[in-house]
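Nothing in this text is a laboratory measurement; each read-out follows from the coordinates by a stated rule. The structure displayed is predicted, hence computed values, not measured ones. Cβ atoms are built from the backbone, for glycine too; each structure is taken alone.
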Structure P
Amino acid sequence: MPCSFKLLNENSGARLGKIITSRGEIDTPAFMPVGTAATVKALLIDQVKGTGAQIILGNTYHLMLRPGIERISRVGGLHQFMNCDLPILTDSGGFQVMSLSKISKVVEDGVYFNSHVDGKKIFLSPEVSIQIQKGLNSDIVMIFDECPEYTSDKNRVKKSVDLSIEWAKRSKKEFGINPEKMLFGIVQGGVFNDLRKDSLKRLEEIGFDGYALGGLAVGEKQQEMFDVLDNIKEDLPRDKPHYLMGVGTPADILGAVKRGIDMFDCVLPTRSGRTGLAYTWEGKKNLKNAKYANDDSPLDPLVNCPASQKYSRSYLNHLVNSKEILASTLLSWHNIAFYQDLTRKIRESVANNDFQNFYNKHFDILNS
């Protein structure tokens, strides 16, 4: 089945859409739980699916190191390896160029890494990244780009944009033609609006199935990120999905949807869950706090998830402070369910032409 995207409605800046893949449909705005190493940490894939998630994310860099692409491709790809029948998007490894900059060296051809696992020297390029993603057999493939750290050095960011465009061309050439998969370009440019627009224009000339915004949520303030989105939202192609990479908090998502974003991923739901932090419709709750020791109410009865409705805050406080493994599972499960509940209710509000009221009601609470 050829992959495609349908824009169904627009309201107060927000978009309602549908991505169609051979493995299923993805209603947008959508949040993708992060399964970096072929697992959404602490959760079974059935638990992830039960939250309403329609797509998950895997990572090229980490999977090439462990367990290795040969081991995954031998069984047909990432879906078979991790027993997941949902569509999968794979990040290209470009973000690690930035996050692992102390053990990497960028050259024109690609990036040399010292593996953070065993120190072995490895090379990642547009061609290698796409080849790995083909071996993973993911449904949405990301180009290999250079994601610069947050900086006010415009020349540094411009060099990154130029290099990323060259890598985008090479990525598309290596990807070839495959109507059953989608290839997304990645817009870079830091917080410089002219560089962002230039990056997008050049990517559109190459031609991609979707357009991601990279290099955000890397240290800039929330309003700076929103300003970047405000200045590029009218330039993003209406008939393609818009993906904001690595974002974010519930308020980040709500604010980005208002600025035309369709897709999100972030480690926050599971990472926060492992540290005792829960996201709820009342705002963030740190279950370590003593005030929850005698709170027998459910974590968030508005979220349709067993972890949200069947376990008291008192019990969760006990699990977290006792460092029980179950705490990580229950809070990660709840947080993923909350993010899915958030995006589902956003979609409903856009469908009903009521997004602005939904935004006004929830943004400040979620941003507190």
Structure Q
Amino acid sequence: MSPNYLVVLSALLLAACAPADDGLALQADYLQRLNNAVEGDGGEDFQHEQLLRYRMPPRRERLIDIPEIRIGLLDLLIDVRRCPALQQQISLRNSSLGKQLQASSRLAYEGDLLRALETCSDALQRGADAELRTNLESLAEQKRRQLPAVFWNALNASSEVERYLRFADQALPTSPQEDDAALDALTQLAAIGEALPQRLPPPAAQLDPLFFALHSSDQGGQLITSLSSLTHTLDQASELLQSRLQRRPPCPQERPTPRGRILQNIFVKFYAGGLQPYLAQVHQRGQRWSESLRRLSAAPQAPPATRRYLLSLAGPEASLWEGFQQANERHVRAWQQILKSCGLAPGQAGWDGQAASSDQ
């Protein structure tokens, strides 16, 4: 067996093992059938290079430099013997393990430290402990002011969050599994960021599952790819319909014609019966996803690069989410116009909600 043959065979086997991208396949099939129905000149295929506009900024542009705050911590270890929880937190931070805390773990640690500081401060007597109590309150105040920066570093240095917000090679499947855990995690992280620094971040037992849920989900990146590809598909399809209506109306007498019936069949079978359910799934997930990202973008002390990126995905203007919604609305209007011009729109006399059995 020749080496060249082995190379070709290996490539074919790898291609066969790769999961099919049925989300993009559905869109391509719809565009092809619509193009044939309107006798168009084709259109531009979706290119994955179009996703590069949604590439995350470099991590160095998203991280915040947080000054280290140390106020006699060694002395505190001696003076706060009556506060074992605070002693434990300070010892943890000064240990070799504590000095290598991951960004997400540091967020939980700072919350635990502040809770211990406040509990200890409340327990100290005002007399002989006044100086120590003042030091503890000053340390707590400074630490609390840093919480938003610690939060953003937890997200921006997290491989889990980066993976969830990075576009994927494939679009969302046409029959995706439930992704409530990841969407809920994104919502909870946005709520945590919004509430800082007044409300402390939760402990690791509550934070770690949120990051794990994002890590376990493929659908964050797939959703970005779906929104981008669907925006392209819908805009291309709208151009086909509007161009045909302007160039050569399918029903010149504004009465049903064979060409009009073909278009109606495409609408019923391949838009309403095929693409539209997929659009609804993407919209349902995108609604929650985009709302959480907008809330995140408004959380205190968001790094400018991070905020711009989040708004490019889900902002109210010129964003991926907004573009998808506009393309969807435009496509609905394009179908309404061309079907109405033939008297074949829903509610008109020529409407037939049953698709013909033959493919177009």
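Between structures P, Q, where is Rg/Rh (Cα atoms, Kirkwood Rh), for residues 102-221 alone highest? Before the final figure, lay out each step's value.
Details: P: 0.97; Q: 1.15.
Between P, Q, the highest calculated value is found for Q.
Given 3.1 as the derived value for distance in nm of label points 7 Å out along Cα→Cβ at positions 190 and 350, which of the supplied structures P, Q does it correspond to? Intermediate results must be reported in sequence, preceding the final value.
Details: P: 3.1; Q: 4.4.
Matching structure: P.
Out of P, Q, which one gives 2.2 for distance in nm of label points 7 Å out along Cα→Cβ at positions 158 and 294 as computed from the coordinates?
On the way: P: 6.5; Q: 2.2.
Structure Q accounts for this read-out.
Starting from the value -21000: which structure in P, Q was helix-only ellipticity at 222 nm (-39500 (n - 2.57) for each DSSP H run of 4 or more, over all residues; to 500) calculated from?
The value was obtained from structure Q.
Identify which of structures P, Q gives the largest calculated value of mean count of other Cβ atoms within 10 Å over residues 230-237.
Details: P: 15.5; Q: 23.2.
Top value of mean count of other Cβ atoms within 10 Å over residues 230-237 goes to structure Q.
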Exercise. Out of P, Q, which one gives 20.9 for Kirkwood radius over Cα pairs in Å as computed from the coordinates?
Worked result: P
Problem set entry | Highest-scoring label, criterion being relative contact order in percent (Cα under 8 Å, 6 or more apart), among P, Q | Q
